[in-house]
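Given below, in the form of structure tokens, are the structures.
Any read-out appearing in this document is the output of simple, stated calculations on the displayed coordinates, not a laboratory observation. Because the structure is a prediction, the values reported are computed rather than measured. Cβ atoms are built from the backbone, for glycine too; each structure is taken alone.
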Structure 1
Amino acid sequence: MHHTPSDKTVYLTFDDGIEPGTQEVLNVLEENNTAATFFLTGIHTRYSCDKGRADTLDILNRIRQHHALGNHSYTHCYGCYQEYYQQGLLTDDRGTRLSVTSDFQQQDHFIHRLTEDIYPFTTAVPRLARLPAKNAWQLSAPPFRKTERGAEAAAGSLFQAGYEVFGWDDEWKMSFDFAQDIKQIKEELMAAITGYPDYTRLYPWFDMLAPEHIHKDRLTEPWMDVFKRILLHPKQHFVLLMHDRAFRQHPAYQAADQLHLLIRFLKSAGIRFRTLTDYMKPLRNGSV
């Protein structure tokens, strides 16, 4: 069935925060009175707290008040994706491993501890989850499952633990330079490790605003390309994946302006914006 733009709802989703760029994204969304879903990663949020706890809590509060908060794991696999999904990450020299579900539960507890003085923990709203580096869906109402190869067990275990697992329909393309840096670090360190690895060394903090890093992980296509794909896509309810850091501020990169233009022109085409907490409602009515 073909849908006109005025029939379409777009769900803007942002992965990997809290990190440089999250605040810029929030500013654009608030300027445009637009809600989105933020899939936060524990280790990145902890790095953000180390740099500025008050600013991090302010960002969390803004997300909680105006948007939807999702779980993108605590570790983000520490970049060890194959091990994470096949066996779980080693946690000690005795062979104990961290399961995917335990990692996501750790993230829930981390966010709860971080924010318990600001607002009470609640499970009344859907528990939204997105797997790191895997496009996997497993939703409850009505039952819907579509998983990328290698993510079936992880999505299933999260679903059984009470999460609604969301993938995406399209992605605003960007470079992944930091991932290549992490891969190189991992190869060099793992060659010298004979036991339990220190994953924090394999997945270090980068100063994304430093001159040597400011060009990394940037958008590789203009907003108009994304706009056209959304309009032409047959799905009535469309989930767009983006990453916060692609929108971090720098005079040479006007990515926040690109996001503003995308939202503005989608709205002018009659497209609505919702958070993923509302995604289940059209599914219950049989419309996808």
Structure 2
Amino acid sequence: MLRVKLLQTPKKEVDAMIDLTEKVGLPVKLVRAKEGWQLEIGEGVLYEKPAVRLVSELKPVMKNPEANTPNWLYWMYRNIRLPEHEPQILASGLRYDLTVFNPGVLCVDGKAKDGDEWNKAAGHYHPYARIGVTFPEVYEVIYGRCMFLLQFVDDVFAIPPKITRFVILEIQAGDLVVIPPNCAHIAVIPSETEPTVTSNWVARAFDSQYTPIRLMKGAAYYIVKKDNGYAWERNTTYPEAPEPEVVKGSDWEKGNLPTGIPVYKAFFEDPKTFEFLVRP
């Protein structure tokens, strides 16, 4: 187990309501609910019915499938748009989403300890857009901080896959991240106190591929709690895997995407720079 220190998150009470309108570019608030954090989306904004991911659904990809807390891990709000933007978004072949992750550690009966995994997403690959190249994606961290585990492979459907590169991206609020083709990606939330909100633009005409990750019991490395930081542990379901590279989100390649404004607005500022998401 290799240790990498993170800055400690202050153990202070987070406000029960946080206005994210300026950071998202849409009228959105982050609100504390009974079992965690959710979004309150302003009147007139269109979106699909939110979906919650429960701890029971992640058991196939957990280091410890006996973990049963926290119950609500994250909420997904898909296909968000203003009515006046709908024609342009539909014509582009893209979709804009928001996700809210609860802080915490995947543990038994709420008793977190070193070696337990930090809360995370289920993780998935994208299908092939053309021979040898899968669909990419663009993410922005709106609030909080997270990591993205990027697992580059020769063939996204191979079991087990041949992993050519494994990257741990450390991402802060405001960072814009391009998920390249041909890699799985898994968000990890290394905090016990602070929620994380991410947004993304992605091609709408495909289904994410969860099965290859599920069959391998997660990514090649688990990110676990270690003192005031984190460590990574090998998932031995994979016969081999390269050592992880730790990279700051601010240093990750962003291409020609507009920066300095919310990624929702950035699409309308320069839609051509997002075309690679549907035609990589």
- Task: Kindly point out which one of 1, 2 the value 1.8 was derived from, the read-out being distance in nm of label points 7 Å out along Cα→Cβ at positions 184 and 224.
- Result: 2
- Message: Of the structures labelled 1, 2, one was used to calculate helix-only ellipticity at 222 nm (-39500 (n - 2.57) for each DSSP H run of 4 or more, over all residues; to 500), giving -11500. Name it.
- Response: 1
- With relative contact order in percent (Cα under 8 Å, 6 or more apart) derived from the coordinates and found to be 22, which of 1, 2 does the value describe? 2
- Item | Origin of the value 4.6, where distance in nm of label points 7 Å out along Cα→Cβ at positions 240 and 264 was derived from one of 1, 2 | 2
- Message: I have 19.7 for Kirkwood radius over Cα pairs in Å, calculated from one of the structures 1, 2. Which structure is it?
- Response: 1
